[in-house]
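Below you'll find a set of structures to go through.
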Structure 1
Amino acid sequence: MEDNLPTMNKKMDVYILGLSFDYHDSAAAVLRNGLVIAAAEEERFSRRKHDHRFPKRAIRFCLQRAGIDETQLEAITFYEKPFLKFDRIVSSGLKARRSAKSKGSDYLKRVLDLWMHGGKFDALPRISDFLKFPLERIHTLSHHESHAAAAFYCSPFDTATVVTMDGVGEYETLTVSIAKNSNIERLYSLHLPDSIGLFYSAFTAFLGFKVNEGEYKVMGMAGFGEPAYIDKMRDLIRTTPDGLFAVDHDYFDFESSMDMPFSQRLIELFGSPREPESEFYVFPKGHIAIPGSKEAKCSHYADIAASLQKRIEELFIHIVMHATKLTGIQDICIGGGVGLNSLANMQLQRVLVGGNLYVHPASGDSGGALGSALYHHHVRLGHPKQGLPCEDVYLGASYTDEEVLGELRHNNIQTYSLLNDREQLVRNVVDRLIDKKVVGWMQGRFEWGPRALGNRSILASPMYKDMQEIVNVRIKFREPFRPFAPSVLEDYAHEYFEIGKEINTTSSPEMFMLAVAKVRAEKVGLIPAVTHFDGTARVQIVSKKTNPLYYRLIEVFAERTGVPILLNTSFNLRGEAMVNKPYDALETFYWSEMDSLALGLFLIDKKS
């Protein structure tokens, strides 16, 4: 499973370490001469989902993977400007106090306490102390500069229109830039309190999900509803002629609330918020629920989610089309957490004419670690953009079969099969998938970003209608309405989904499970377990070049069944980070009702 790095003359090499932490999804990434050697979120090592703490484990991994220590680093970069962010937070708190918002004083007190006693002021000294690294060689840049650099420099484009969107960085919530070679020029931006990311998060909270974690659940819920409230959504967030938007702040509190980002007026407009963890009923389209019933409430919340999603898609198109008209460049790079909205990416792809779309696979805050390092290499040091800094997203840790065996012995696991080679592994796993078994699949280096792309995945056949509920309820312990991704071989994607026949394997969002596509009507019956309620699927196109083992697994499944697709979901249980080490995989396997586990060349079947 371990692949060795080429031996290079380290005296000639330039290493840059990029970091992000203190908000959510802390991460580290290391470059060697502009190429990505390793990148990983801290949560993969700490097992704390969305871990925001100082990424000491991720740092150690990146340096170890690069074969260096901190003395060989040319520079360390941090993904935002802490003092500028603090200035915005205090300004927002004071503004709220002056406007007599009841929460303003409490908010300011809590934030000041967090910054004074929570260590947020000393981000750069903490880096310096941990690595014994000179403070003057630790460089900061703005939050959205980090997002823009991650999006552009990891794309295959020489020039591009770059759009970044998230909740908020220091002050900015959206930026539009023009990128050419070693330069990214900011054209214009939007500041708090107008934020497409916080607007979506406010409704995430209203619909009973956790902010900065449950936004993708809102996307899943949207598939069960109709955009019945789209006119209300358009009133709440209006487009403006300059390609931006304006939020009606009578309904939201983005500046002085850490807990409740919407006001009483939103409750008066849409009714009571959904109770967290309350049951969500799935019912057929066109079903008329009895007023006041639980089904009617579920339908109401699904319609809110569908209306929200439709409005976000309209805003995506409005923002990007205006930006490309201004720059004259049709190739688009998207950065920032809003770029993870796969439904909006689908709609954006449909309207692009003469250009391609690239969305950074870790477009949230974790991606800022890599973006800050790339920005320093290209913009500040002036190195031109040449090719791709990374050819795939498998940038995390891997483990040898000897390490797997050691873990099996340490945990006194004696019943397993050690297969002769990868081909025998593939054929044994396919046997189980066809037999309606659910298989944990841990192979090679783990993925960069929030999506499981075939190295840390839970796999099943997409051909059984009840498989979605089996995996959701018995394996993942999560809401039964949540959809799963189809992993499809690149040559067959257009046959099963409404996407173009020609796929750019270095830029298409479908390569990273970042876009949704309609399942072709004649294929729905073949893959019911990965077809969402609304007839769509969040597709992952699998390339033989970037993941030959996973490609071969799907290829053999296709030889046996005629269907070149597997159901793929992340290898974790609800509320947990994706697995990293063999122990993590074993623990997750035995705590769930997974049937089999493939760890390198080892295959374990659960007997009871």
Structure 2
Amino acid sequence: MEAVHALTPAILLLGAGILAIALMRPIGLSPIVGYLAAGLLIGPHALAWVVESDTTRLLAELGVVFLLFDIGLHFSLRSIWDARRDIFGLAPLQILLCGLAFAGIAAGSGFRPELSLILGGALALSSTAVVLPTLRERDQQTCPVGRTATAVLIFQDVFAIFLLVLASSLGGEGAPSSRPSLAAAASMALLKAAAAFLGALLIGRYAIRPLFRLLSRWMNEEIFTPAALLVVLTAAATTAALDLSLTLGAFLAGMTISETPYRHVIQAEATPFRSLLLGFFFITVGMSLDWRAVGAHGLEVLVFVVGLIAIKTLLVAVAARPFGWSIPGSVQLGSLLANASELVLVIAAMPTLRSALGEGAVGVLIMGVAASLALTPTVAALGNRLARRLRRSAEAAPAREATRVATVAPVVVFGMDAVGRLVADALEAHGVPYDAVEMDYDRFLAASADGYPVAFGDVGDVRLMQTLAPAERAAVVITIVRYEVSEALTPIMRDRYPNLSRFLAVEGDEEKARFEALGLRTVVHRSVPRGLELAAEVLRSQGIEDARIRAWMQRQQEQALGAAEAPRAAIAAA
């Protein structure tokens, strides 16, 4: 019976999460809103089906751990350098303006200065979990507003780590006189974060990379799932043992993996855990709400939401102006980032901060954050509409606001055998960016050593495909011929990515007909070197002129014939 009692909360949380998603998606609201509502319904202040326990607290904490791990996986140093103007200019200015404004409001409401600054910094953040899906739904990922919003969110995510460490530093027990000063807490938080960052770099280089290099020798689905869990939980436990937060360790673990060729396969394994456990976190936050107290503060919630959206829209727009954004463009950017971050809920859930705020203020804060998340698509749409009206009476849009730039390479090559390498060489020779994925360990090592941008993973894993942003790609080139895998993936590819072209080369016409029936653009190996026709077909799909393609093919054939003649000439000379 004890096992049943221990499992019951998890079963109820799972059921509530499924119901929340099922009800929120049809009406276009964020699942986060559904999770909070579900927690409020089943929590101790309503139906009392689930009460707070060690099980629920652990599940909630793990949800935040996996959220920060996922954020760390997207923390690419290369992408940060490409967007350095937005990340190190616009984003800090936006946080400074919004943070001071909200901190001033909190201080005017009677909160002590250090708590006001933490609240101000938290409310200056926007929701990565809501903004990025909104950009995808509106096809704005590669638009200037989408790229800048993503850059700002990257900086905000890193700042959130510092904020969590700072909040934990201020959360100690004791009288106010015994608490550390804000400057001391901030300095200690920066010192701890810097030390952890340096340690993560060393561990990533000398432990994480060798570990996954070893694991990749036994490529199977079973080994990477426990490996992903091992890395996340070990890193989180290590930083917690060093009197840092669990979330900092998870973020640093993701960051160390993000720069390795194993990022995609680890992300594919960790994403289901992140989604499930993060849902548990939001449900447990909802469980802690007293709907009676929330109902008594309905007007405050309304004022909070309206004020939050209005202030952030205005101040983000003001921050964007010095960096070359027009008034219409800055308004559009401001409306997109006007929501609050789910990390506000993490900070509000800290026991000492919750006690300092009071249940009434916590209820207003949580309900206001949830409402801002739910309103994000509507506010973004209104911002776009207002921006179009302002654009009609304003000057022409600056070049940076009118140019769509691809954020990922248009082509992915699955399989780096001789054929895959020839396709990659063809793309490289014609200036077409590409990414490559290889599942065979020896071929992966050889291609990496030869300088190809190759990641490790299995083409047959649809979860891996999702980590490669296929909606933003133009073509996938498959050099590993597996009819059963192609047949199984075809319905998914047609449904989710109808504009993605799939290329394949086979040995004969009969096999070609089978794959073409699945919707693949198939060619037959007929020339030397093998893969020449496949490479030519891929180049044509990328708009390369036929004359250039024919000249390249002729050079490849001449090189192949020369390589074949050299051994015979050497034998004859001997």
Structure 3
Amino acid sequence: MKTICTTIIFLLLLISSFAQNKIYDASTIPEELKKNAYSVVREERIAFEVKSVEKATYKVHRVVTILNENGKDELEFHEFADQFISLEAVSIQLYDGKGIAQKKYKKSDLSMQTNGEGLVPDGKVYFIKIPVSIFPVTMQVDYELKFNGLLNYPRYQVQMPEQSVENSVYTASVPADLDLRYKAKNTAIAPVTTDDGKVKTYTWTIKNLSALEYEAGSVSYESRYPHILISPNKFELDGYQGDMSTWENFGKWYGSLAKNTDNLTGERKFFFQELVKNATNEREKISIIYKYLQSNCRYVLIALGIGGFKPFEADFVDKKKYGDCKALSNYTQACLSAVGIKSYQALINATYNKEPVDPNFPNNEFNHVILCVPLQKDSIWLECTSNISEFGVLGNFTENRNALLITENGGKLVATPKSQASDNMFISSSTIDMEMEGSGKVNVTLNTTGEYKDDLLNYIGNQKSDDQKNFLVNYIGYMLPDEFAINYDKADNPATATMAMSISKIPEFTAGKKMFLNPRIYKIWNSSLPKAENRTQDFYFQHPFIKTDTTMYKLPEGFVIETLPKPKNIAFEYGSFTSSYEYDESKKTIRSVASLVLNQYKIPAAKYLATKNFFNDVLGEYTEKIVIKKL
């Protein structure tokens, strides 16, 4: 009998061991989970346990098979830590395609980098990138985070791009008197909930979830893939207790952090009053203060939440001349207050393709702070971290979002402005003096506003010659120059640059006595949009725009025109393209004029095919040639 029992126990252990080892063997992945997948989550158990209003633990056990090199991002581990979050023991085990253990890593093998330019204590990130040359491989990661201060509850990110999920469980437990709130995004899964009177537990379970194909140019991945937002009702960070059940209450908490930080000295308040004393209206005063900020203070990166939410005091920024987004916004607010102008800091989620925060689900998804100055007829929005942004223009980083204004009565969610095509203009005028062998001297004048102005000043005004050339050729689309010189004028609006270039080969190609010239010296549009088949996600351009080009060819001695391209007039729902050509026989010049307009930067998925076809037509127009011949 004892022998039989021993045998049964042995068999059970053997079966358990086989089942466990199965998740490391890539050959055991069901075929349906490999379709469109670069990686497969084999087994995932996440346990988030809230112990009190300010303490929690977050434990992760995760086994992922990386099928090919396209999924190599899964071989990177990184976690943030600061005075509120500590990274406990880390274990990473790598297995080959057959599930045989290879290399093991622990916390001491991780690299560590501090955040905030050394200005914030304990702001750091731990990371490692596992080197792999043969696929598939499987990586198991086990780690734990301890929270000593809670503002954000970790979301349940169900899957990543091109990733299928075999088995995943997320459990969140919280004291019943605190409870939590959740909202499913891009999924219908609901949790199983239990409540023993002391602790309430939510458990989400996923099995055999197929991969979603990546659609380039869509909203940021964390928003478009299935995920569960989880948010506290009550929280505490750095000794400051707060309530996140409403936007109003969350704004009250954030406002309490900045209390008494607008502490400019009387002398400095008088300085700013003198600075604006000749201004004729409030808008002009705000502009003067903003230009002072841009000229005298620099931005340092301290991510919102890494160094706490409390900004540096205004007096500190005034003396040191630097700060992060919340410190510079707080400082600008104090400067405006000194001259009698009220303004409000505003929390916002930045980056051009971010979805606005959900008005119906208060949750801290913010990563940036800007400033709003309400006037009688409109509001002025200020990006306080940029020394080149135009006054009162937010740009694609924060436009068309929901910002949380921090008012005297708490938080108020308001929409930020949406830019127009005319806010982002790129106007090019070029003259090309051609020689008989096909070389030429090119003189270009650029006038830019909005995002194009920022690009011009960032990539041309502050870069080395090789970087400038790379920007002109690979980003804008100019022909590769052999020599070039550039000058720019950092005007408010527009910013202007002039370029003198020598190009050894102006024609696209020659045939006998004929030269085949491109319609213009640069491609007014130089990239093909991603594929349109089965598109389900909206597509994001960087911004709406107007681009115009005038190119003047001065023909070489003895050459005449043979063929000019036909004028084009193309339009679609969100934009248009026109081109025209004329030849002045007396001056031996060809004048090419083109205009490209995009009125809306977010394109609905249903309209994407028409958008792609439009830009394909614009690209196609550039392939048509001006033909000149030698007499």
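Descriptive notes on the structure:
- For -0.31 (log10 I(q)/I(0) by the Debye sum over Cα atoms at q = 0.05 Å⁻¹, calculated) the corresponding structure among 1, 2, 3: 3
- Distance in nm of label points 7 Å out along Cα→Cβ at positions 211 and 323 - structure with the largest value, from 1, 2, 3: 3
- Here helix-only ellipticity at 222 nm (-39500 (n - 2.57) for each DSSP H run of 4 or more, over all residues; to 500) was derived from just one of the structures 1, 2, 3, and that gives -10500; the source is 1.
Values quoted throughout were computed directly from the atomic coordinates according to the rules given, and no laboratory measurement underlies them. None of the values given here were measured: they were computed from a predicted structure. Cβ atoms are built from the backbone, for glycine too; each structure is taken alone.
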